[in-house]
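Peer 1: Please go over the structures that come below.
None of the figures in this text is laboratory data; all of them are computed from the coordinates on show. Fair warning: this is a prediction, and the values are worked out from it, not measured in the lab. Cβ atoms are built from the backbone, for glycine too; each structure is taken alone.
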Structure P
Amino acid sequence: MTLNEWIFVGLFLMAGWMLPVVPLLLGYWLAPRRPNPVKKQIYECGVQTVGSAWVQFRAQYYVFALVFVAFDVELVFLFPWALAYNKLGLFALFEMAVFILLLVVALVYTWRKGALEWS
């Protein structure tokens, strides 16, 4: 490669760095430094809050969400496999059985740890 061809690579790398950096710097420089105290008040849907606005969520909600995402991803992988089942052969059946077995083992492990029970 000649030097002229490397100039395009350098320009591409500079643009790749500048595209995310420039908006961040502009936002930092142009943002208001001291917002109005009214804008810092806590509200929900235009209604003033009663009591503390700090609410802690139980970690169990996140475990349920992760289990849901795991089985949702399983479904995304099962649909194309089911559509092409006749064309794939015995090896694909074995691979999908291993895949489902791994997910069942993970579900049993999560169940035995008590992560799916409300206390």
Structure Q
Amino acid sequence: MTLPFTIFYDGSCPLCRREIGFYQKQIGADQLTWQDVSRIRSGDVVEGLSCETAMARFHIRTEQGDLVQGGLAFALLWQKLPRFRWLGLIAAARPLRWALQGGYRLFLPLRPLLQKLVR
């Protein structure tokens, strides 16, 4: 069974909204499913992904049903967008995958400050 490649994002975050809006305008974006998790009040967004967890970190669900979070989720999203495919392939390579995940973890504590600046 093939599922839609789904991007879960926090639509209540101005920073996230701006970034996702950029990706949604790219060639190939209309073939993806975009889910604003801020519109879900409670419970699970999908099986295995709570609303609270989805709001805290960027997630995607692959066609095989795997949930991927953080920097690696961005690499997989980039691979789906023709203009960024090369970047996604490079970012998903083992040495860079760890750096991307680490960079995303470092970004998370800064997110609230950046949200205020974007507002």
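Peer 1: Percent of Cα pairs over 17 Å apart, for residues 40-95 alone was computed and gave 43; which structure, P, Q, did it come from?
Peer 2: Q
Peer 1: A further question on this structure: Suppose helix-only ellipticity at 222 nm (-39500 (n - 2.57) for each DSSP H run of 4 or more, over all residues; to 500) works out to -14000; of P, Q, which structure was it derived from?
Peer 2: Here the read-out was taken from Q.
Peer 1: Further question: Tell me which structure, out of P, Q, gives 32, 32, 26 once Cα extents along the principal axes in Å is calculated.
Peer 2: It was calculated from structure Q.
Peer 1: Mean count of other Cβ atoms within 10 Å over residues 32-39 computed as 6.8: which structure among P, Q?
Peer 2: Working: P: 6.8; Q: 16.1.
Attributed to the structure labelled P.
Peer 1: Same structure, new question: 0.10 is what came out when FRET efficiency 1/(1 + (r/R0)^6) of positions 24 and 64 (r between Cβ atoms, R0 = 25 Å, to 0.05) was calculated for one structure; which of P, Q is it?
Peer 2: Answer by label: P.
Peer 1: One of P, Q was used to compute mean count of other Cβ atoms within 10 Å over residues 8-15, and the answer was 18.8. Which one was it? Intermediate values should be presented prior to the final figure.
Peer 2: Working: P: 9.8; Q: 18.8.
Structure of origin is Q.
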